[in-house]
Each structure stands twice: as structure tokens, then as C-alpha cells.
Structure I
Amino acid sequence: MRDFHLPGRSPVYAENGIVATSHPLAAKVGVQMLEAGGNAVDAALATAAMLGLCEPQMCGLGGDMFALVSRPGEEVVALNGSGRAPAGLSAEEMRGRGLKAVPESGVEAVTVPGAVDAFCRLSERYGRLGLAEVFAPAIRYAEAGVPMAPRVAFDLATSTAVLQGRARELYSDGGAPLRERALFRAPLQAELLRRIAAEGRAGFYEGEVAEDMVSSLRALGGTHTEEDVATTEATWGAPVGGTYKGVELLEHPPNGQGATAILMANILAHFDLPALAPFGAARAHLEAEATKLAYDTRNRVIADPDHTARLAHMLAPETAARLAALIRPDAVLPPALPGAEAVHRETVYLTVVDRERMAVSFIYSIYHGFGSGLASDRFGMLFQNRGAGFTLEAGHPNEAGGGKRPMHTIIPAMLRQEGRVTAAFGVMGGAYQPAGHARVLSNMVDYGMDPQSALDAPRSFAAGGRLKVERGYSENVRAELSALGHDVTVPDEPLGGAQMITIGADGVLEGASDPRKDGIALGY
């Protein structure tokens, strides 16, 4: 139980349904969908549409999404809504120009948006209300405007500089970042949502919207074609999983990096974490070392599903055991190999559980802040730069290539015990996400924290040769980690932002929302 003398958040309990996400208005709209008779998928789609307006630097119709969907008595289903590179993309051509990586703000990084096709498929398979009703609140808010929230304004200050041309006109104040409390209107987003609501995927991947996408990208030097856009298709599958001390962690399969979280948890299972102080140096050190080893494996294995060949090896207990044996409590491993993707934090996550206990774990992104910084000429749709997740290393499974899906950082997750889904959660924060999943899982399993406490707890992250340690840790802990050999730094921004809903055996839902974001868990 939290100490009511201290600042903090209480868990949110509800019986009929809960929505947890990073912006209050989006959570409110999701709950309204549940109250109107919609289910968890309807609420998730309404929430996602709102987040594209409330946090425009994080996500949008020009991006990608992944989801896990659970219904009682059925197997958990994974939906891959990530788009592909245009058929004309060539790593060899880029290497011939002397490039060492896919340009983060270049048209080469723009992959075809996959989220909208996934929205339509989710609605068709599971939804009750239809997209016209689901998108109606976001359409109204897009026309009336949304005030910029504090954390959103904090992020805009560092991401607006990437905006170019049409994007700069629509998503900044004359090139300056939109400030806290500033009203952001997006009538062109409203028009796009109307077209999708009326025509389904054809309203986006065919006709005027598709023509706008292709002509805008080709004018920028892209190889994108109308066929690349028209053939975009989200795919259904099954999650991958691993068990941590009796709790099953379910993750989205490749091209998402969810298997990295499972491997990291498998490594940490070889150590007696409950014997260590939850916010002490010894635990942070073990997590840092496990992160290096798990992420190094990720960088070698995870790619487009058609090119990921060693996933079973990555998830095998023997692999985790061999890697755990490399960790020493009194020494620091060298930094892992650099990842294919640049470090970033631009993602939104939401989770919904309804009164029938359908659970949705849903993550949505345009990759870096404002994606590529480019937008389509007519409809002003921001293009993601997810292609920056490819590598230009010849022969690598994640080598850039036409029609391929890049390695993705965004990952939704669920927990399952004795065959019953007990939680849906996610931890935003780009590369941090697998480490964040393992951290939250350990907080609950090893230290008995409730969901809100597990999200509130301080975090650290080994990345780029440094150990980022939040201010929630004491100076003594940072000194101990430095003495071990870690290059300790306090990051300017907090590490990640998480949301969680648990489904109690007593039937009560419990929601938690990370204080590192503007959002809330809201039930009814």
C-alpha cells in the first residue's frame, strides 16, 4: 500500500472496464466507447485515433502499430500492423552512395504506413461499433483543437527541429515548438479519419490519399509506388512467450523486438533478485549486464519475420543460461554491439480491458519524433521513418531491402498465469522497451509490487556504452555503479512511460499509468 503522506498515484479499480494510456483525453474517449456499448477493440481504436492528435510527434496514420488481443477461452492473437519498404529500396544503392546507415530524416527511411490497415482489420474482426462511431470523437477534437499537455510540450521542444516543408507548416508554430497549453488543430487529420470511416482501408490505400502519399514521396526522391501502398497488409499471428518464475510473458513476435524481453527475463531468472535491494546498485548492475547480452542477441537475430531464422535459439533456456554465466557481480561487460536503430522515445501505448474481459495491448508509433519530419502535400500526413530501423550491413537478416519490414522497437505485452491472461501492459521508450518489460515483470514477481508501484519505481538502462540512471536512485547507488566500472549518467528525460491493467481472480480490474507521462488509467 502506498504511503499517503507522500506524492503518488493510487491504483485505479473498476469492474466494467478500464483504459490506460498516456493522455487523459484519449483515456476519456476510450471509456466513453465502452460506456456506449463498444468493446475493448472499439475503445482501443478510438483511443489510438485521439493519441494521433494529442501526441502528434509520437504517432499518426502514417505510422505502424502492433497489438495483442485476448478473449477468455481463446488463444491470444498478435496483429502485425507494420508497413514494408517500397519495392525499389536498395541497401546496395545506398552503400554505393557512401551511406553507412539509412538516413533518419531522409525519404529512404519512409516505409509504407501499416497502422490503418491494421485498424480496419481489428475493427472488422472484433469491433462492435464500426469506425464511423469509433473515430467520431477524434474527428471532433481534431477540428476544435487539443491543448498541448506538459510532457508533450517537453518532447516537442527537442523534436520540432526535424520538421520540413509541409510538415513544418502544420505541426509547429512558424518553426518553433508548440508550447504547453497551445491549442493544436488538425482538420486534415479529421478528413483522413472521415475517409477511412466511410470507405475502410480503400479510403487510405487507394484513391486520392494514396495518390497524395506517392506523389509527395516521389517528389522527395522516393521510389514509392501506388502498388507499394495498395498491397500493404497487416498480418495475424501468435505471440511468443517465456515463463519467469511461474508467470508467462507474452510478446509480439518479430519483426518486433519482444523476444528480447523474454531473453532478458530468462537471463535474470538465474540470479536471486529477491535477495537484493529493489533499488540498489547490485540489481541495477545485473539488469545492465543482462541488457547488453540480450540486446546484442537481438541485433543479430530480429528482422522481418521472413528473415528471422534463429528465434528458437534466442528463446531457448540454454541460450539464457550461457549468457547468464558471462555476468559477474563485480565487473562490467563491454558495451554490446550498436543496434540497427537510433535511440528514440517516440511511441504511444494503450491498453483496454472490457466487461467481458477482452484485453487489448496496443502500441502505435511513427518512430522518431515527428517521424521523418516529412508530410504529404495535400493531406499533411506525417511519414514515419521506420526504415531507419534497417541496417546497411550486407547479408544481415535486417538488411534494408524492397518489400521488407524493418526490425521494430515497439512491443505490446501480456502476462498469463495458469492459462488465464492476468495483465496487459507496455513500456514505451524506443530501445528501452524490452528492458522496461523485464523490469516491470521483476518488480511485480520478485518484489511483490502492485502495478502502479511497479511503474512508479526508478529505472536504469545500459545503452550506447553508458548506464542511464534516473534521479529516483540515490547518489550512493550511482557512486557504487560508477565504482563497478559503469559510465553513469542521469538522462535529461525519464526512461520510458508505461501503462498496465491487471485482471484479478476476484473479477476486479486494476489500472496503472506511468507518472513519467501525462496520462491516466480511467475506469467505469
Structure II
Amino acid sequence: MKVCAAALGLLISTLWSAGALAQEITPPDWNGETLGSSHRGGVLHLTADGPAGTLDPQINYNTQYMQVFVNMYDGLLTFRQARGLSGQDVVPDLADALPQISADGLVWRLHLRPGLRFSSGAPVRVEDVVSSFKRIYQAGSPTAASFYGGIVGAKECLDDPAHCSLPGVQGDPATGDIVFHLTHRDGEFLYKLAFAHAVIVPSDTPLHDTGNTTVPGTGPYRITSYNPEHQMILERNPFFHVWNPQAQTDGFVDRIEYDFGLSDEAQITAVEQGRYDWMLDAKPSDRLGELGARYASQVHIEPLLGLYYLAMNVHEKPFTDLRVRQAVSKAVSRHAMTILFGGGAIAEPLCQMVPHGISGADIGLDCPQDLQEARRLIQESGAEGAAVTLVVPNRAVEAGMGTYLRNVLQQIGLKAQLRPITAGLATSYEQNTANHVQIALSYWFADYPSASTFLDDLFGCDNYHPNSPVSPNFTGFCDQHIQSLFDQAMAESDPAKAAPIWQEAGRGIMKQMPGAPMIQMRTIDFVSKRTGNYFSTMLNHMLFSHVWVQ
């Protein structure tokens, strides 16, 4: 699709102004009580192209459902529900205070709040906390090794999940104390305790992926109905009460209905017409001007710790050859990718595998397009004419970027074709090695504010899980030297000392090129006219519990 550059710039600037205005009129952080009950009640209607996999909160690693789960589940700690940089702070959640940490960093002590209940009505006990951490290994959480592998006994649990005893997590039912013992200092363990896979679930939760069956949680909402082909319904958790408004709020709406099946174009029209209050999927660039001109007060542009990248499977030809991977990176114009996503107000070219805004990770590289050098590398590698299938989500934005990328791959001598996949299922399809995906246009968002959640998550040896639909490092890349840099950086409790290590690791990834960064994006949220109190954080995106409907 050809768009006049001047016209596109005008449309995007209009949209940017709308987003800035929307941010200015957003109320300050809500403490859960001061706004009163005048907006309480009603149904929030959400829409997306499709579902996003399992309902198991300790296994699902898809942003779409993790955005839902933050309203349903809690860990001992969580990230503050606040806008801007303060939304990256860790605060107590089911624990009543931040942990006491021993001088050597190996012993972490917390205390469980009294009086908590699951949505089933059962009390939250110390035993549930201990069993939840065991279940991370027993049920096969994708972050079991990379995030929680440093707990004493984790290695044995990973090797033999059925006989997991995990002596490194101890609980005292009489006092409510919970103590973690680590095998080595972990400078990011605070973040890992706050991450979504460390949520607390009942001790009788099955020790396997629960699939389409929901698990009781402690948050303000619970799933009461689910049909992955049609709809998810959430209603209030009758046993919820606010214990720390910075961690979890009571919620305004009584019911959330999340429908699946509309394309991104149809979603925009449905929100315009008021049939839905919010849409998940990226907004097609040909609709941005319409949104900026006619629906400015309903548009919100938010900063995002996220990126698009080309993931290249180092176990699938022709990407087993470093020269092919380097050629692909050199062939692409990041400027063109920025325009295809929607323009400079909502995206920027990126030449590192960590978004700007994560402290200490910038490596100062530039990635100019060089088609001639890319063709030379393809010829030198002997890959000219090799068949390549590029997998992309089937939304309009990714389809446009994918068409451009396919054409670029053809220009440098590869026989490329495009394979669109339903957006909600694209990630699990790409990550499953059984599908033999060669190359994919993928996106990734920060789990927490550290370079590790891009570099180690996407290219760490412990994050490659063959024949699993949850394998963040689906490129299969594993370099022991680079992995040692990841481990060194994560062990540092001082970010200033970790920064040069992350930078060295980032440069190493760019040399090996298992993933070629494309763009860093902002998010555009489009809500209905009746929606109020829009609220978004850099890690959890729009918080459904904060939104009211008129």
C-alpha cells in the first residue's frame, strides 16, 4: 500500500496530539476508594482477533492473556499500578512488606498477609505459597529454569518434576513466614517474585497445564465462562477486598466480556460504533488518520517497552548459516518498517535487541540498509534460491510489514513466501519446534525493567524448550559465552555494574544475529466514548480493573 509521506505525517501528528491530550486529562493514580461508587457497575466489552492459549497463569506467556490475568491473580510481590516509571517499582502484594534479605543475598524472608481468600472462598495459606512455587517446575512453566532456577532444590525439580521437594522455599503456617534460599546471589530476584508466573494458586491445583480450565485466584475478577472460539467472561470475585491499593484495586465494572473473532479493521469499526469499549490488536495504518481526526478524545498513545524483530531459527536451513542471518538484517530498511507500522510518532528504528528506556542496555549501533552486501552474503553462503517461509500474525499491520519483508527476502536471492497465522495463536505456533518455523516477524514486551527479559528470555539457553508451544527462545540459539554474560549481569545487584555486561552481551547477539531487531513501538489504545478513567502502565498495559463504563 502506498501512502503519501506528507499526508501520513499529518495524520500521525494529529493522532499524536490526541494521545497527548488524552494523557493530560487522565486522572492521577487511583487509590481504589477516592473516586467513590458513582461509576461502579456495568459491563466492559473487549474484542480481539482470537484467543491466546492456555488459561494456566503459571504457563501462559502471551501478553494478551497476561493482561487479563493481572486482574485475577497475585504474587507475594507485584509491580505498582501506576503510570510512568513508577509503574516499574515492586510493591508488596500478598506479602505484607518487601522482603528482608540477608547480607549475602541468599536468604529472602517475607510474611503472608492474614485474611486473604481465593475466588473459590478457600483461605490463602502458607502451604499454597510453597506449593505454587513447586508447581512452577511440576507444571512446566516456561520460566522455571531461567527465572526460578536459582532457588535451592530447583535443579532437582527441573530434572525430576514428579519428585520435586524444593527445600529452598520454606513456610511456617504458625507465623505466616515464607523464606526463600538461593544458591547464588540474584540481582533480579525481586523482579522475578513480582512476575506473573510467581502468582499464588491453591495447593490442589493440578500439576499440569490446565488448558481451558480456569484456576482460582485472589484478584478482583474471576473467569466464569470461557469458549476459546468465541468469548471469555469475567465477573467480580466475591471474596476480594483491597489490601494494598498500589498492588490491586477493587475494580469498577461488574463484568468483563471479551469476544474473539473480529479482524483488526472490524474491531476499529465496532469500537467507533460503541459495540465494544476496547480493541486488542494493532491499528491498521490506513485507519490512523480517521482515529486522529474523528475520535481524538478516545485515543491514547502510551510508551511501551516492546519491539518487533525477525526471529531466525538457527536449527532450520538456510538460517543455520550466520551469513544468511546477517544478510537478512542488512537487507531490511528499519525506516520503511517504521512507516509501515504507522510512522515516527508511534515507532522508531531499532538496532539492538533491547528497547530504549531500559537502563544500561543501549549499545549505540546503527543498521543502515545495504542490499548489495546482503546479496553478496547470500551468494557466498550458497543459499541463493533457498525456500523460505516467513510467518507473520494475520493482522493488517503485520501483514503489511510481512509483505515488505517477503519482497526484501526475494530481492536478496531467497525464494520467499508469506504465511499469515491467527494473531492470538501465532506466538505458540512459532515457538513450537514441531512446526519447523524458519523465520518469523515476532514481537516481545518486557517482563520487568531489565535487559534480561529480552536478551536472556529470547536467546538464553534455558529458554529453549523443543516441542513445546511455550519456548521464548524459539530460534534455538545457545552460546555458552553469551550465556555466561547473561548470568554475570543478572547476579549483579548494582545496575551500574551490570550495564557494561549487558552491553557486551547485546553486541554479541547482534554479531550472531539469531534475531534482527526492527522497530520499537508505542501502543495505541482506542476506547469507546463511554469508557472513562483510562489507565495504562509500561509493564501491564491498559488495566481493565481501573476502567469504568457509563
Structure III
Amino acid sequence: MDNKMFCFQCQETAGCSGCTKVGVCGKKPETAKIQDMLVYVTKGISEVTTLLRKEGKEISENVNHLISLNLFVTITNANFDDEAIMKRVKDTLNLKSELLKEVSDKNSLSEHALYMEADESEIMKKAESVGVLSTENEDIRSLRELITYGLKGMAAYLKHANALGKEKYEIDAFLQETLSKMLDDSIGVDELVALSLETGKFGVDTMALLDAANTEAYGNPEITKVNIGVRNNPAILVSGHDLRDLEMLLEQTEGTGVDVYTHSEMLPAHYYPKFKKYSHFAGNYGNAWWKQKEEFETFNGPVLFTTNCIVPPKGSYIDRIYTTGAVGFTGCKHIPGEIGEYKDFSEIIEHAKKCPPPTEIETGEIVGGFAHNQVLALADKVVDAVKSGAIRKFIVMAGCDGRSKARNYYTDFAKALPKDTVILTAGCAKYKYNKLELGDIGGIPRVLDAGQCNDSYSLAVIALKLKEVFGLDDINELPISYNIAWYEQKAVIVLLALLYLGVKNIHLGPTLPAFLSPNVAKVLVENFGIAGIGTVEDDIELLAK
């Protein structure tokens, strides 16, 4: 095989089939192979932890955290730092060596669990044979990857909950046992389909855990107008999803004369009451993650990446990029700190003081904060609007944004929606239509932004509550259509979660995942009504009329 690498975990994968020379995300073949090895050894250690649990032995939080963070590191656009990823491979092997000493009977363990290697050149040789294509059967490979990518998304959300002190050992145990099952050749297609839905069930549990962590720490999101202009102070721009990182930065910048702005998926932080006490929490700068190369130039100050969505930085601003947590890029400064530790952001703060204020690229405000608690507080108003016919339909347009021109479809679709429809959104997909000024219906904005991608959980809670209020037997009887954009693995766990909850007829675009084999795609179509997108005109007729 002539492939220098193989990766098809994101929507933009080359030719909608797989990146084989270099990742569309910017990932180089060497990086891809080290990430393959990190997934491989993470499956191996998960087989060991699963056996230890069966033997009645406890697994520590530190082990659980390492496993979930390993998966997070391999998510699209998270980590491009070969040295850092290789260190995680070695740390995992060292930890597995210690865990193996606790195993009473190793006879059931596979070669993956028993694999031990310290030499980097040998590790890289092994990497040639452990990637996605090492599973020969196309349908088994497809389902294994669907589940693995769901677990990656779950691990990301789990990490954020852990950072706020929330643990649920049943989730860690399921995640690790399921990873180990990805090594079991006796598990066939039917079992893997069932396991996909079970992964969705634990995806719901994980998002509920994170929702509880966020709201207990920062209050329930509330309707908020967020400034999109700038002030005349030096500033730090924060991207990603980790609210605990943002909180520590806000605490440390208070009184320094340095403002803090959000970018992309961090926008919903403004909706939480606790963050509103920081007068230097200035607003949101820019748009979705993929516009960062232009927007980071004009921001002028340093940028902190707390989670994935980093695009290989341009030389003109790479010295202003800081990473932390799962994120890494060679040449960028990484701020250390494990879960539960207090991170020192003094270096980035001092850097900001030496930079000019951000250059203004737009003005005005955008409105958000429609998570489940806020929408349910408006339930009577919403129900009355539905019963009166003022609101005829809700369109869930959650998910991800991306670079593809085909994604302009979502802007055009939002513009073409009838005036008696309301968009429910979460994730960075919102940037395709959250500045269109689509108006309101009786004071209810026509774009209800629940928050980050993990807040798709809120949309499910809202739907289930409406089902109860209207006395319906089936969630699919609600006047709700699903037209969801996807990009990376957190969208996969959201999709599996919705399927587990019984939601059918989801339209997914701008393309269906490359990792779905024809047979697996057929199962999703026949059992759940999954479909792609068509023209705006046809889809308006299908979904909004």
C-alpha cells in the first residue's frame, strides 16, 4: 500500500474517502502514525483496566483521566505536536506495565494488552500496522470507527466534567470496556450496531454529567446579549470549550488591565451568570474556528487554545499561540496543568500587556443562552406560540462549521426558512446564521442558541419536555426537523446520542461520513431514516413545510 497515512475521521477528509498523503487538517503522516499508536496503546491499557475491574480491583481516577485525555488528543485539529503525543504513548505503556502487575490471570489478554516497547523507532515501525485499515472487513471497520469516534467525542466531554470535579465511574468503565471490544474479532456486525446505540446512551449520560458540572459551577445559562465589537485594552482571545480553563484565566487577569474575549465555541461562556461578574470579560471576537488565520492576525494579542480546533498557525502569529490541555502544536508554548491543578497563566498575561488592542472587525451584539433551563422557563410562551400557530415548526441546526463552500447551504437554508419557524442550535454551526438578524416570533428569537456542541443535550431535553407537554407518545411526532452539520468526533457522539433517544429522519451534511461503509449507511437509512442534504429548495419543502 502506497498510503503515507490513512485518516477519515472528519467531514473534510480528502475526496470524502480518506487522507492518505497529508491531512486536510494539516496533520502530517508522522503525526497521524503516532496518533494511531496512541489509540492502539489506549485500547491495550483499556483491556487491562477492564480485566482488573472484572477481578474486583479499583481503577484510579488518574488512570481514567489518562485514557480519556489520550482519546481527546487524537480528535481532529487538537494536537499536532509529535513529541507530546509520543510522550503520551510512552506514559501509557509505562502505566500499563504497572497495572499488569495487579492482574491475577493474564491468559485472556490479547497482544495489544501485552504490547510493551520503549524504543521510539520500534514504536513507529509498529505504527505502520495498527491504523484504521488494519481491520480488513469493511463493515466491521466502519462500525468500529463509528464507535471509536463516538468514544473520542465522549472522552472530550468527560474531560471537561472531570476538570470541574465531576466523575462517573460507570462512564469510564463503559468507555474502556468498549475500547477493548474494538480489538475483539469475535464481535460481529449485529453486536457492533447494538454497541453503537449503547455508546449513544453513555453519550447522553456524559453530556448530562457535563451539563450538571457546568451549571453547578457557573449557574444556568440565561438569555444574554454578547458584544462583538472591541474595547481599547490589550487582550487575550480564548478558543475551545473548557470553561474551567477560562475561569482560571479570568481570575488571573482581573485587575491587570487585560481584557478577555471568546472565539468560536467559547462564545456560550458569556451565557453563564458566574462569568458575568468579570468586567474585563469583554465579548466575542470573530466567528467559527476555521476563520482563525484571518481573525488571529487582527486580534493582535495572544490566543489560548483550551481544546481542539487549532489550525496550523501562520508564522506571522505563531509566537502568540498558547496551548493547554489536549491541545498541542510544535513551536507553540504549552501551559501545563493536569485535571484538578491550578494553571499558571502569568506568561500569556504578561505577553498580552505588550500587545496592541484588538482591531475591530465588526460591531453589534448577538443573543444566546437558550439552554434547557432557560427555554423551559419560557415553556408556556413557547407552547402557546405552537398552539396558536405562531410557531409552526422547530428546525434543529446544531453541529459544526467548516471550511467547505458547501456549508454555505446552511446559511441559505436559514435565510429561506418560513417566518413561522424557529432554529434550535448548539455548536459552532451557529456561525452560519447567528448574525443574519432573522427576527423573532412574539418575542421568541428565531435562532435559539443553546451553547456549545455538548449543549446539544439541552436540545434533547427541550424536545423530551415538549413531548411531555403535548402528551405525545413518540418524540418524532413533535413539530421538529433535524438538519445537522457535522465535522469531527464530538458531532459523532451527539449523533449516536440522538439515535439512542429515538430521534429519526436526521439529515446530516454537507456529506455523509466517509467512515460509513455502504452496508452500514444502509442500516442507518433503513432503521433510523438518516439522510444527506439536497438543494435548499428541496430541503425547505421536505423539512420546513
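Of the structures labelled I, II, III, one was used to calculate distance in nm of label points 7 Å out along Cα→Cβ at positions 419 and 475, giving 5.6. Name it. Traced to structure I.
Computing relative contact order in percent (Cα under 8 Å, 6 or more apart) across structures I, II, III gives 17 for structure III.
Every read-out reported here was derived from the displayed coordinates using simple, explicitly stated rules and does not represent laboratory data. Because the structure is predicted, anything quoted here is derived from the model rather than measured. Cβ atoms are built from the backbone, for glycine too; each structure is taken alone.
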